[in-house]
Structure I
Amino acid sequence: MKLILYDLDGTLLDSFEDIRASVNHGLRRMGLPERSIDEIKRFVGDGVEKLVERALGPAAAHRFDEALAAVLEHYKANPAESGRPYPGALAALDRARAAGLKQAIVTNKPHAIALASCARTGLAERVDRVQGAGDGFPLKPDPAVAFALMQEFGATAAETALLGDGNADAALARAAGIAFVGCAWGSNSTDRLRELGARRVIESFGEWPGVLNGIERRV
């Protein structure tokens, strides 16, 4: 194993409350009902446009541009107000770096917000690349970003794994021919992650080093 790709929200960073705050800021400004944390968890993973579209619902879809502008304005000003790395995440990144692995965060969060969130929470300094949306790559699950990172860091598909919690993560891994490991603390259950094709599902970052050593690599 040479290269590890990580999803951000729901994998390394518990940022659902920050996302909820920004979405509900936009909804309140428009006089619309706010969304619960469980709804936000169902809405995330496919980029901010899809997040806003789902939060609005069909009845308010005609106000999409207004809502998107309000949500992004709030989120850019508050990229990680209450978000925190999940327990053990920073230590896991440190161990992987000490072992010589290259590491990159690949997220559908807007690139500038992803950079700010990772810098504020100590994630950026522990990885080799933070890659968000709107910086020349299509959104996950398109595998273009994975192929580019594998080329940059000299890793084959058999030498690359992705840790994530979402449908888009699983689909990207499948399209790129890399191992997908699911984390059960994010937006999908253990059973759902297995249905999505996860080689392994972990319950905490304490399991991550053993998984890296034991992944059966097949393309």
Structure II
Amino acid sequence: MSDYLDRYGRRQSICHRLPPRGKLLIALTIIAVAVSLPAAYWPVQGAIGCLVFMGHSLAGIPMSYLLRRLALFIPMACMMSISLPAAHAFRGGWELMFTVLFRSTLSFLVGLWLINVMPFDQLLVTLRKLRVPAILVATLAFMYRYVYVLWDELDRMRTARRARSFGSGSLLMRWKTSAQLIGMLLVRSMARAERVHGAMCARGWDGQVRTLESD
């Protein structure tokens, strides 16, 4: 999973050769325009969607990669946006639901484009140069570093669970063990976070993220 998030970030394409600040500005501008456009301007929103997909094509990002990410994102976005018509007893709010779903999906695709044309460490350096609060940059840096550690921990726990249950059991039992697995992962994550914080403080951590490129 070492290249999971920005696996295409170090390619050589017209999008990758853009200045880092230009990439960030393009992404933020597209997201701002897409979110602020009224629902009545659906042709413009469709044009922005085509522009985003063209950006992925120019960057050489495979369609299979986008479809896999959308398959994970769209169900979660649907679960959140369905609350809008549910608040009207499913007698209204459908147009607003599809508007929110389209905007969130478009913003997600723009974010995918950004992290795949600019490596995450370069993104952090750019944010730091733009005077983004240091606490936010540090949070993003640690999130990117330790998400792989948590993923490996989850993989080991899932392997241990399958070894103990041999992959059998009813659907209710699998849901129950999955909930227990998530709870145990949270406990282990908090314990690991305390150990990492103690080790960093012992090594003189002062809350500032430093990189060779930024120094």
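Derivation of every value follows stated rules applied to the coordinates shown; laboratory data play no part. Values in this document were obtained by computation on a predicted structure and should not be read as measured data. Cβ atoms are built from the backbone, for glycine too; each structure is taken alone.
For which of I, II does distance in nm of label points 7 Å out along Cα→Cβ at positions 25 and 201, calculated from the coordinates, equal 4.2? Show your work: numbers first, answer last.
Values: I: 3.4; II: 4.2.
Here the read-out was taken from II.
When mean count of other Cβ atoms within 10 Å over residues 121-128 is calculated for each of the structures I, II, the largest result comes from II.
Give the label, chosen from I, II, of the structure having the highest value of distance in nm of label points 7 Å out along Cα→Cβ at positions 97 and 145. Intermediate results must be reported in sequence, preceding the final value.
Details: I: 2.0; II: 4.3.
By distance in nm of label points 7 Å out along Cα→Cβ at positions 97 and 145, the leading structure of I, II is II.
Between structures I, II, the calculation of distance in nm of label points 7 Å out along Cα→Cβ at positions 33 and 105 yields its largest number for I. From which structure (I, II) was P(r) over Cα pairs in 10 Å bins from 0, in percent, for residues 9-56 alone calculated, if the value obtained is 23, 48, 23, 6? Among I, II, the structure yielding 23, 48, 23, 6 for P(r) over Cα pairs in 10 Å bins from 0, in percent, for residues 9-56 alone is II.
Comparing relative contact order in percent (Cα under 8 Å, 6 or more apart) across structures I, II, the highest figure comes from II.
Thinking of I, II, which structure, once log10 I(q)/I(0) by the Debye sum over Cα atoms at q = 0.14, 0.16, 0.17, 0.18 Å⁻¹ is computed, gives back -1.12, -1.25, -1.29, -1.31? Corresponding structure: II.
Among the shown structures I, II, from which was the value -25000 of helix-only ellipticity at 222 nm (-39500 (n - 2.57) for each DSSP H run of 4 or more, over all residues; to 500) calculated?
II
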